[in-house]
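Below you'll find the structures, each written out as structure tokens.
Please treat every number below as a calculation from the coordinates, not as lab data. For clarity, every value in this text was computed on a predicted model and none was experimentally measured. Cβ atoms are built from the backbone, for glycine too; each structure is taken alone.
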Structure I
Amino acid sequence: MPNNTVTMTDNRTGEKYDFPILNPTVGPDVVDVSTFYSNTGMFTFDRGFTSTANCRSKITFIDGGKGKLMYRGYDIEYLATQKTFLDTAYLLIKGELPSKEELKSFNEETKKRSFIPEGMMNLFASFPDRAHPMAILSSAVSALSTFYFDHLDIDSPQEYMEMADRIIAKIPTIAALSYRHSQGLPIIYPDMNKGFTENFLYMLRGYPHHYIELKPIEIEALDTIFTLHADHEQNASTTTVRVVASTHAHPYACIASGIAALWGRAHGGANESVIRQLEMIGSVENVDKYIAKAKDPNDEFRLMGFGHRVYKNFDPRAKILKKIQGELVEELNLDTGLMAVAKKIEEIALSDEYFIKRNLYPNIDFYSGVILQALKIPKEMFAVIFVIGRTPGWIAQWIELKEQDTMKIARPRQLYIGPAERTPKY
């Protein structure tokens, strides 16, 4: 019996089935069950796909037990502290970090492509006042395909790489316009003299013919948040992008579907939920009461921003943001009641046996929400910030799927528990 297989025995019949073991570069081995149904006549059942690898990928690796995250083999701490978001976007799309000249060229190309077609302005005007920016963003990205549908051969590597540059450049502009429309504010166009992250903050905060000061630490903090969100393996929104892409849909439709998936409060909306919960707790004096509620098995209250589906150790992204939060407090002289509440909860969670035993460490949402609040970014824009950061990862995943030898449409199976065939009564 070869030792690079797993043998499954059907105890009802005694029949044995062998399935090959696939070896990754790093991480756990994977059992290939793609022939499971044809060999056994059965399906596998894996709620939430927690034990199922749905693709081969060279993009991102996570070791949840060790709290490790890598993009293309580079540790996230190195990328977040030594490189910019555009470096990271280039790495995800092209597979290698850019040289100085390549980064300069990519930066200039991104600036040129940051403007959206003027015809799209009518789309923004059609949305009702106070529409949520995520709803506008998803619709606008989908609509973007109508402007470039006839100018994109998705089977041409040169053209879909151009598409990748275009969508990365335009997402911040669409995001800023989505917010400004929802608030009834005048439109601010991109400034060719500003870098990627600075430009987004400028379009978000600015007013016509009025200088606004953007502190370097604010730009650096937001740029780091973009980098930390750039990709995260096969999460819900990334899997959504891949599933829609498997139908050969337009890539902008795939990105729009990812935005829709990310909007959920259990995914991209989690950091907004953190802030709303901190506001509900209200003051440091109330923290102990809510900690007790979180520990009570009969209480439905759960602390937002603690624990992670994958990480069973400290989220490596959270470690980086914890440091940035401290720097923001010091350099911007931040001393808000919200931060005091967050700090008190953090202190308890990192020292209380209840949280330690259950691996309920603060995650990226806990820190990113507080930092975005400190950067004066409205809560309804938190998930939008996530989209800007995640777009290079989604596009990289789309390209990877596109470049595989075969692209099979996604078609999960199910465990049917409805009625068996019924006899008509009439």
Structure II
Amino acid sequence: MPAELTVRRRADLEADEASRLAFCAVPSTAATHRHAMTESGQHSDVRTAFQRDRDRIVHSRAFRRLKHKTQVYVPHTGDHPRTRLTHTLEVAQFARTIARALALNEDLTEAIALAHDLGHTPFGHSGERALARICAGAQEGCPLPEAVVGELGTFKHNYQSVRVVDLLEHRYDHPGINLSDQVREGVLKHTTWKVNFPFPLPTTDGLRLGLPCHLEGQVVALADEIAQQTHDLEDGLANESVQLSAVERLRAAGLVMDRLGDGYRGERHHGRRAALLQRGLIDLFIEDAVNATATAVTAVARRLGVATREDWQRHTDEIPAVTVALSAPVAEVFAELKAFVYRFIINHLEVNRQDWRATLVVSQLFRAYHQNPLTLPTYALLRFAEASGRNYLRDVEISQIPEEVRSHYHPDPRFARIIVDHLAGMSDRFALEEHEALYHPHAAL
């Protein structure tokens, strides 16, 4: 009798999860949403909830824009520097490896990793810092009324990532793409967060502020750190911001070289030697993360008297916020590597020149849009008209526009936030083109 291929429906996939996931993993059946999935176009029955989340992220406009956003080195200066998109994919790969080794939910982990930087600005963290200063009324050339600053809130990219998926993406009848609360929580908590952080999220429901993140979210946070340091180091070596001989003096490098032995010491080709060291560092940190986390979870389970998945779910609010972590000895050498990367790569002349330009471009774009809202794209003006109840600005009589802007745009923090949202969504290339068009109009002729 010929073999028969059977289609595995969602219930089959969920049953498979139940049989193979660790007691401490988040099963897809636990997924919760702000909007009923029937309102979001759910027709397929061959995906779990977290698979659907991952797919919605990959199909989002914000995800596509990551390909032209800076990680550390400006991507359009060469073919090989990492972009925010390649960084995102590398974080997802690290996170999947850790999650699979620990029998955590790989789909949930991957979805969080793919969405974690959707709210990142152009020009990397320098763009993020510029927007935070603008929101605080502290950026030269971007004065905001004191009353606006008091209500506007600040800027931080992990909060903006949640704002993107909850509000700014538009593919359904409701704002956002209706990701599960478990993905949203992991996205917010992939870096530092606070309970009362002054940032205008559409809702904090489902984010469990004040509580530690589930293990899949913690895996992404650690994978992000490992990816940043090892890959920034690789880009710095390729850019000759740092020499391989200096890297080899780090304790983490020494551990790798001891592991590799003559296979490393006998390699004379500079590129292959650097690649061996790079792979060895990644292996060191990923393997240690898996082993140390397994030990930590076992200790937590014993302390809480956990024997089943149901037991773990009852105690999930009590797990330490850093259950997923490196062991103490490896964390120490990782911290040394991180300080090295900051000193010789993040603080390098070329990167600092990029940072200065980023601050200039972001602040001057904000000033142009704020002073003359008609320079904003139509969608931004329509967003403000809908939020404020004012007439669409391009429909206002020309003679009345200055007074309309002075009386109803500049005093309204929603207008400043719409500009911040617009700037945060830009790619590096688009921001530079906008700046050139607004401040050097001859370039557009």
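Things to note:
- Structure responsible for -0.66, -0.77, -0.96, with log10 I(q)/I(0) by the Debye sum over Cα atoms at q = 0.12, 0.14, 0.18 Å⁻¹, for residues 18-121 alone calculated and labels I, II on offer: I
- Among I, II, structure where FRET efficiency 1/(1 + (r/R0)^6) of positions 170 and 266 (r between Cβ atoms, R0 = 30 Å, to 0.05) as derived comes to 0.00: II
- Given 21.4 for mean count of other Cβ atoms within 10 Å over residues 98-105, calculated: source structure among I, II: II
- Test item: Cα extents along the principal axes in Å calculated as 78, 62, 59, pick one of I, II: I
- Of the structures I, II, the one that 17.1, 50 was derived from, the read-out being Rg and Dmax of the Cα atoms in Å, for residues 138-241 alone: II
- Which entry (I, II) yields the derived value 22.8 for mean count of other Cβ atoms within 10 Å over residues 250-257: I
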